[in-house]
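Trainee: Take a look at the structures listed below.
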Structure P
């Protein structure tokens with residue numbers, strides 16, 4: 001379980017048509033760009049801002065840091081970690097965990 005002090009979020013950077021997407025699954029954040037590095041950098045910044053915002057909220061609200069993931073991205077993650085074929089037209093650049 002993610003808290004404002006520790007945890008991790010699963011991330012995927014992939015291309016669909018001409019657009020690169022960077023997704024933080026547990027936060028339901030999606031950034032897009034023509035460049036995969038820009039999408040990834042924007043996602044990293046959004047993750048930091050999201051966690052910082054949660055830290056500023058008084059109380060123990062951790063639900064926003066542990067959201068139910070979108071089924072499309074959850075399915076893609078499952079295929080990636082089990083080394084199964086990725087559905088066309090996706091082209092995956094990277095996937096893994098980002099610590100918070």
Structure Q
């Protein structure tokens with residue numbers, strides 16, 4: 001069993017309120033969840049207007065598949081162009 005985790009720190013330009021931030025975060029979460037069937041949540045900086053940290057997790061049987069899927073998630077979030085990815089952290093755990 002392989003567990004893949006990716007943590008993305010996003011900068012949301014033009015976000016001047018938590019309401020504006022949450023609408024962008026909600027869009028990113030819903031679109032990636034429906035497209036990739038992964039577990040996803042905002043995991044840090046919930047009360048900061050222009051920043052968000054989103055965590056994704058997936059389980060599979062093949063390390064190459066899980067790693068490739070996490071790379072596709074990163075590319076997809078960058079392609080949405082609603083937020084800029086400031087940093088990323090990927091971890092693959094073989095159990």
Structure R
């Protein structure tokens with residue numbers, strides 16, 4: 001996929017990034033290399049290759065899912081300015 005200088009300027013405008021002509025030409029070159037890499041990767045035959053969740057075959061050590069703190073729900077709600085039905089009442093933000 002070949003990009004033009006106008007497309008780079010348009011993308012910069014949409015991203016609200018100010019670029020002059022010299023920067024736009026530099027970005028055009030960088031983006032061209034990125035698209036070349038993408039085309040190279042898409043050309044690789046991955047048929048029969050199982051997707052991996054991680055580049056290394058490792059297992060994440062997980063801690064036991066246990067409650068470690070006491071339930072202080074009532075204590076916290078006692079400090080709140082307004083509570084109703086176990087919920088905190090807050091001022092309306094959107095009208």
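Trainee: From P, Q, R, which structure was relative contact order in percent (Cα under 8 Å, 6 or more apart) = 17 calculated on?
Mentor: Label of the originating structure: R.
Trainee: Further question: Have a look at P, Q, R and say which one yields 50, 31, 12 for semi-axes √(5λ) of the Cα gyration tensor in Å, as calculated.
Mentor: Structure R accounts for this read-out.
Trainee: Rank structures P, Q, R by FRET efficiency 1/(1 + (r/R0)^6) of positions 49 and 81 (r between Cβ atoms, R0 = 25 Å, to 0.05) and report only the one at the top, that is, the highest. Walk me through the numbers before you get to the answer.
Mentor: Working: P: 0.40; Q: 0.85; R: 0.00.
Answer by largest value of FRET efficiency 1/(1 + (r/R0)^6) of positions 49 and 81 (r between Cβ atoms, R0 = 25 Å, to 0.05): Q.
Trainee: Given 11.5 as the derived value for mean count of other Cβ atoms within 10 Å over residues 9-16, which of the supplied structures P, Q, R does it correspond to? Display every interim value, and only then the final one.
Mentor: Working: P: 19.6; Q: 15.6; R: 11.5.
Here the read-out was taken from R.
Trainee: Output the label of whichever structure in P, Q, R has the greatest value of distance in nm of label points 7 Å out along Cα→Cβ at positions 33 and 57.
Mentor: R
No value in this document is a laboratory result; all are computed from the given coordinates. Being a predicted model, the structure only gives us computed values, none of them experimental. Cβ atoms are built from the backbone, for glycine too; each structure is taken alone.
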